[in-house]
Structure P
Amino acid sequence: MSAVQTPLTRLPDWQPRLRRFLAQSDGRPLIAGKHDCCLFGAGAIEAETGVDLAAPWRGRYSTFRGGYRILRKAGYSDHVALIASFLQEIPVFAVRAGDIAIVPSESGDAVGVVQGEAVYVLGLDGRLSLVPLAPVLRLFRVGEA
């Protein structure tokens, strides 16, 4: 799959929109297809740009295995490949608040949202936590500044 032809653009009020999204996400139960790490990342992107990249998949799976299955049918090896098809990968020195980070977790690669020198990630209990930016595996730019 190739990257999106038209770059996403951050909305003028992306910062308060992202803050609201993060506050609304914190503590919601982790449910595959409704509120999971990939949809958390997509929700942050939507808050910043107004574009829901996960619309074709949201609500179409009820297990993580099912989520991977529909992604593979769409031509993506996993959720990280999906993100990489839409967003430009960037080096750590170029990262800014609101960008997407892929961080290692006990259950595999997790999608997080950059906040300074830390990354918001969704825990198995649905709570948001901050992890250091240092162990990120990949970083992706969200929208034009």
Structure Q
Amino acid sequence: MKTPATALAIDPGNAKCGLAVVERDGKKVRLLHGEIVNTETLRQRLEELAQDFEFDQVILGNGTTFRAVHEIVLEALPGKAIIVVDERDTSILARERYWEYHPRRGWRRLLPSSLQVPPEPVDHYVALILAERALLPD
């Protein structure tokens, strides 16, 4: 049985893409699943996610490899509505979001989070921010 979801958000990139399956919950967007995939395997992973989650919308950032990823989405997820969202400042915001999901410990608590770079890629948090921009009113 598929898990109900509101949308699949994608942060397109040359080598990797951030994916976030989200659910709109009132005035919040809840992350159901987040991952980073190799752009080469994106089509297969989108098809798998469509089997696992029930979503009607795909939210796609207008950044780096938008056109190529847009074509992959059209092929892998025919019939899904595609919403294109401005990616401006999402990488910086995603770094902050990382620390919300992974609270700082030890010496990291002493420095402001804005001065720290997360120890792993944050592309799926970029996708989450894209979903929030598309689904939540200002």
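Ranked by distance in nm of label points 7 Å out along Cα→Cβ at positions 14 and 110, structures P, Q are topped by Q, which has the highest value.
If Rg and Dmax of the Cα atoms in Å, for residues 62-101 alone computes to 13.3, 36, which of P, Q did it come from? Attributed to the structure labelled Q. With Cα extents along the principal axes in Å coming out at 35, 34, 27, pick the structure among P, Q it was computed from. Matching structure: P.
Bear in mind these aren't lab numbers, they're just calculated from the coordinates by the rules spelled out. This is a predicted model, so every value here is computed, not measured. Cβ atoms are built from the backbone, for glycine too; each structure is taken alone.
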